[in-house]
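Each structure below appears as structure tokens.
Every number here is computed from the coordinates shown, using simple stated rules; none is lab data. In this text the structure is predicted, and so the values were computed from the model without any measurement. Cβ atoms are built from the backbone, for glycine too; each structure is taken alone.
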Structure 1
Amino acid sequence: MNEERGAADVALRCEAFLDRVKERGEYGSLHEAERAARVVLALLGAHLVGEVRAQLAARLPEGFALILLNPLQSAEPLSPERFVRATAAWIEGATEQTAAWDASAVLSTVADAAGDDLLSQILLQLPTGYDLLFGRPQPT
């Protein structure tokens, strides 16, 4: 019975995560929210390393944690603008404007899951400007 409840908790956690992304991205369906989450987390995972990536993965629903831990490969860290362009390239029909919306919907939800301390460590691994995509502008 505990295994059933554990599976239900994971499913609920995944659904709650996607509900937040759906709400923030104003998507018409959970499928659209999931598509955005998969792309953005695969791109984000390419930029994070070591304990920071592992800690973030531990705070995400399992399916999304696996995407973060098995990212798309990136030859170099992408600036926030190039991150948005890459997101647009991976989401069918997306423009840079809609991809910026997609990235922010997912990353602000990730920021909530991460908490302030881990988010600070994440931002240290990323080029300047990602704080805005995460919806957490940092003082300059």
Structure 2
Amino acid sequence: MVAMRWEAFLDHVQERGEYPTRTEADRAARTVLALLGAHLVGEVRADLAARLPETFALILLNPLQAAEPLSSERFVRATAAWIEGATEQTAAWDVGAVLSVAADAAGEELTRRILLQLPPGYDLLFGRPQDASP
């Protein structure tokens, strides 16, 4: 699978996030991917980076450090803290826009592997709700 082009990735984030400018979409993508990178390890992180535009791959591979895995709610709160003027509601929107585009770039199999590394609840942030039945 080939890495998504930077313009295409940002166009999708801008469309899903309904951002008026590409700059706002870029800011959301950089923040969310920097936080996500702290939660992924090894091959899964490398495989996702290989499918992202180079700028965002480097951000994912050189993440902000997380002392512990954040629950999906705390991940949204952390995103809000990093984006000036953001609220938890706008940050949830930012996270959903960026992670759903990342999931599209990753494909279903890699997205499943990513979700296995994350605490419960991230499936909704990626726009991939999991069937909870056994």
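Annotations for the structure displayed:
- Structure with the greatest value (metric mean count of other Cβ atoms within 10 Å over residues 94-101, set 1, 2): 2
- Value 19, 18, 15, calculated as semi-axes √(5λ) of the Cα gyration tensor in Å, assigned to which of 1, 2: 2
- Distance in nm of label points 7 Å out along Cα→Cβ at positions 70 and 118 derived as 1.2 - corresponding label from 1, 2: 2
- For -22500 (helix-only ellipticity at 222 nm (-39500 (n - 2.57) for each DSSP H run of 4 or more, over all residues; to 500), calculated) the corresponding structure among 1, 2: 1
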